[in-house]
Every structure is written in C-alpha cells, then in structure tokens.
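Novice: Before anything else, here is the set of structures, which you'll find just below.
Just so it is clear, none of the values below were taken in a lab; they were calculated from the coordinates. Everything numeric in this text was worked out from a predicted model, so none of it was measured. Cβ atoms are built from the backbone, for glycine too; each structure is taken alone.
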Structure P
Amino acid sequence: MPEWFEEWFGEEYLQLYPHRDEAEADRAVRLVTRATGLQPGWRVLDVGCGAGRHARAFRSAGARCYGVDLSLTLLRIAGGVTDAPLVRADMRRLPIRPGSMDLTVSLFTSFGYFERDEEHAGALAEMAATLRPGGWFVIDFLNAAEVRARLVPRETVAVLGGEVDVRRSVSPDGHYVCKTIVTPGGRRFVERVRLFESEEIADLLGEAGVEVRHRFGDYDAGPLRAGSPRTIMAGSVA
C-alpha cells in the first residue's frame, strides 16, 4: 500500500497551497544565503524540491542547484520553472555522491513524513552525508508549539473547480499533526507530519553530524520562540 506522501503531492496539492509562491521562496533563500554565507558557484542540493520554486531562487543567486523529489508530477512542473538538474528519489536513499555538496536544504516542511523516527534520523543522515567538510545544512520545518496552539479543526478552502474540505487533528500520542483533505471531485488524501520540537530536531541533526549554528523563527531571521511560524535551523558538518 502506498504511503500518503506518494499519492498526495500532485496537482491537488498545488491548488491547496497557492500562497506558497516565488516571493516566499525568495525570502527563504535570502535567509539561507545570509546564514550560510552562500557564494555563487556553490553546489546546493534541494531535497524535497517540489515544484522548483526554491531551486529557481538558488539558481538566480548563482548557485549550482540540484533538486530531488519523489513526486513525478511536481518534478515535471519544476522543470518548467528552473533549469536545475532534477532527480526523482526517496530522501531515505539519496543517489548523491557523499561529500559533493556545499549546502543541502530541506525547506517548507519537506520532512517528518515517516512512520518511525528511525526513518527520520536516517533521512537526515543521508542529507548530511552529501556535504563536504565545513558544508552547511538548513532545515525549514513547522513549529510544533504554534501548530498545536493554532490548529483549525475544520475549514473549507476555495479552489479552481469548487471547494476542498480540510480537517485537522493531533494524533492521540501527540506526535503527529494529521490533515484529511477531500477534493471537489471526492478524492480523499491524508497528510501526517511528525511534530518535532526544536530540541528534538537539533538532537537529530547532532546525531547526523550537523552542529547547529543558527536558529530562526521566520524567513526574516526573527528569533525562534513558541509563537514563531517556523522552526529554521542552519548548521555545518565537521
């Protein structure tokens, strides 16, 4: 049986998140550039590149960006917005030469999708292994405290062709935020994302060999607090 992330990230996903646009991607990449000292010519790996908006921004900043994603639909769309080389792969098994990247990124909550934390730890280890000594890793994740505080149990979202019914909940063990989406055509999808606390992410990064050097709560370099919209961490490998 396919896992939820193998089915959801297609055209319906893009319709539900139209506000995740190029302007937001530019803000995120500017933050990454300031935090890491990114220079033109750097080799950048965008893991979970989706429709290519961050890859486009990195290429515009002069980086030699490469995109990896599991969704063929999103990779096809990404090919229309960026000239970055794109590869279909699972982040748990990255087909990237170890030590070949200056910067590897996981942006806009492209992480936390798996059933077991061992898989999450393994994915981070795969990403960290792509970095040269002194290379940088950046993860842009949701803020678990803010998700719990502002959870909207149910809403209707207008999309082209009708309305999408969205229901949200936190799993009984408190470890996942779950979202059920029903499209105008009656198709049903489920999202499930691990609610990692910031220190849990930092610990996982440390186990992968990444020393966290910067923590931010938004794309404007605001401090990471309980009410911050994002959890963004930047670190380097030895």
Structure Q
Amino acid sequence: MENPLTYIPPVSTLNPKFERRSELREIMDDLDLEGEILQKALRQLAIINTWLGGNRVVVNGLKKMVRDIPSAELSKPLEIVDLGCGGGDALRSVARWARRKKIPVKLTGVDANDFTVEYAKELSRNYPEITFIKADCFSSRFLDQSFDFTLCSLFLHHFSDRELNARLKDIKKISRRGVIINDLQRHWLPFYLFRVFAWLLFASKMVIYDGSVSILRGFTREEWINKLLKMEPKSWTIRWKWAFRHQILIKT
C-alpha cells in the first residue's frame, strides 16, 4: 500500500451507496499522519465545520444540558472532555461560550495523533481552561477517569457498528451527567453538496476524500435510535440540525 502522505484515492473511486454505512477508512485514521498535509486538512476542516454549523450544534447541546444543573452546582468548574478533538475548534467554541456565561469550565481534548495534539495546543495558547492530551480514549487507563460531560463531535462515525456499540457504553461510563454527540447524516444530498462546497473552498484532495468518506460512514436517524436503545441511558433526544447532522443529547 502506498504511503497516504503521497497517495490520495480520487473521489471518483468511491462508488457511493447510501443504504448502509461504508467500511472505507479515512486517510486521517492513520495515527502516524503528520506535517503540512495534516495541518492544512485540519485547518480546512475547521473552516468547513464552522461554516456548516458543526460547533454550534455542540454549544447548543451543551446549553440545553447545563440548564438542568442547579445554579449552586455551577460554582465549581464543569469538567468537559472532547474525544477525538482534532484541532480543538469545538473546545474553543465551548470556552468562548462559557466565558460569556461566566460558567467556570475545565476542558480536556483527547486525540491519539501526537501531531494533532501539538497543533491544537498551539491554536489554544490563549485558552488556559483547555488542556490537550495524547491518548487512546478507550484505554483502561483513560476510562478510569470521569467528566461531567463528554463531547463526541464528528468522531463516532470513525468506528464500525460493532466497535461503536462497545464505545458508547464506555462513553456512558465516563460521563457523570451526559453526552453530547454531533455527527453526520448519511444521505446522497450532503454527499454531493459537500463536494461542491469543498470545491468552492479550494479544499485539498485529502479533505475532499475524507469528507466524502465521512458522510458515507455517517448514520441514519433509525440507526442512532437502535444504538441508543442498546446503550440504555437515563434519557435521550435526537434532533436533525443543519447541515445534515444529528444532535444527540444523552443524560446518563
């Protein structure tokens, strides 16, 4: 197999089918990926995610969850972890919201790629409330910790259905109050709209390929409902959000 740093499959080879989730892997799933090609991809993905409302889905979900917390309990920092945090743009959005609301927070970003973690630290140097760590968030050592809320923003589609059933139980275990999920809807319309949007942005070949595969690995509403029922949370809601995302709020 060719090095993913030098070879990116053309999107025309994807042969998209939307009836069931794709088993294709994204180039970014290579945890040894580093350098300018990854940094450029992370930068462009952050722009796309901001323009298409992804971080708003996360912050909006957190707002709803925090409403149910008695004000007396908000005097101490809310501990929030973002799994698969990438460049940390979701956590920076949370930090800005918390500052406006004067809610103390302790934010932790976790990613398994060392280069990505260092990049996120550099972008977040003016956010002392955010800490980034390089770790396997499903290792036994990490799962011994707990947080008030767990964020999973464009993260869970990276796992197969079998893996995800176990991962959701692990996520529930470390979340004292709840889980906020923001992930992609698998559908032909966002698949082709994304390609147009990426072309207008002059996105890299890697971003166009990985973004397309992400949508093919996304979920339908019915698939999410089946997974949530197996998870057996205290309660949950699922809402469709622009642009073609599901916002899932889980009380644990």
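Novice: Can you spot which of P, Q the value 19.2 was calculated from, given it is mean count of other Cβ atoms within 10 Å over residues 92-99?
Specialist: Values: P: 13.2; Q: 19.2.
Computed on structure Q.
Novice: Which one of P, Q has helix-only ellipticity at 222 nm (-39500 (n - 2.57) for each DSSP H run of 4 or more, over all residues; to 500), as calculated from the coordinates, equal to -8000?
Specialist: P
Novice: Then there's this: Quick check on the output: 24 is relative contact order in percent (Cα under 8 Å, 6 or more apart), derived from one of P, Q. Which one produced it?
Specialist: Q
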